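What follows is a set of structures for review.
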Structure I
Amino acid sequence: MKPNIILIMTDDQGYGDLSCMGAKDFVTPNIDRLAENGSRFTSFYSASPVCSPSRASLLTGRYPYRAGVRSILAGSRTTTGLTNITPTIASAVKKEGYDTAVIGKWHLGLEEKVVR
């Protein structure tokens, strides 16, 4: 049986902003449960300090510029965004039989699309 993969990307969150990482000013019980029962990575870097490029890098394994998202998309209409042919972690795991989903903010392309 293949393991489940849940990739959580949060904007503007620091290393110690979860209770499982030592935060005392608020609790994150659901994330804490995931951290207890799964793999937790505690040393990492982001490819960009802002949301769209860092998200594109995480999903593609590319530097932001090579992923087509070199700045926050709402702030720069010269950025193309991800294309339909850009390989992502989702396209790679789909080939291995996984189902994939995106929940929440996408903000990686300029085309308005309706998802049905």
Structure II
Amino acid sequence: MILQDDLQVRWWKLEQQFFEKFEKKPDVEAILFLIGLQEVRSAKRKFNKEEKQDLMHIAVCTVLGQSGYYGLEEYDEEGWPHFIQLKELPAYNMIEQENFLKDHILLYFNNETLTF
């Protein structure tokens, strides 16, 4: 329980940082979208629904890549990264999956800062 409490406190701090920057409390999907934007570094400002989903997928692969679940395979001609799954993801229930993802997002922001 202590580890989960620590995760929640760290997550609240990250949410607060985003709130201070964007004046809006983000959810996990919004944070993943921003990570995806940062990783693609596209000058494009309007994305269609499929591209937004792709950005969130890039973010998931990026943050889970820190623990060896995904590896960068290549960049396409438009500069979008493509990943390959390197090992199986743990079989967690929905709450455990969200906490697993949040922990990796927090790790990402220990090493990276938003550049926009």
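On mean projected area of the Cα convex hull in nm², which of the structures labelled I, II is highest?
Working: I: 9.0; II: 7.9.
Top value of mean projected area of the Cα convex hull in nm², among I, II, belongs to structure I.
From I, II, which structure was helix-only ellipticity at 222 nm (-39500 (n - 2.57) for each DSSP H run of 4 or more, over all residues; to 500) = -20000 calculated on? Answer by label: II.
Looking across I, II, the calculation of relative contact order in percent (Cα under 8 Å, 6 or more apart) that yields 16 traces back to I.
Can you say which of I, II returns 1.3 when distance in nm of label points 7 Å out along Cα→Cβ at positions 47 and 87 is computed? Mind dumping the intermediate values first?
Values: I: 1.3; II: 2.8.
Matching structure: I.
Where a number appears in this text, it was derived from the coordinates with a stated rule and is not lab data. Computed from a predicted structure; not experimentally measured. Cβ atoms are built from the backbone, for glycine too; each structure is taken alone.
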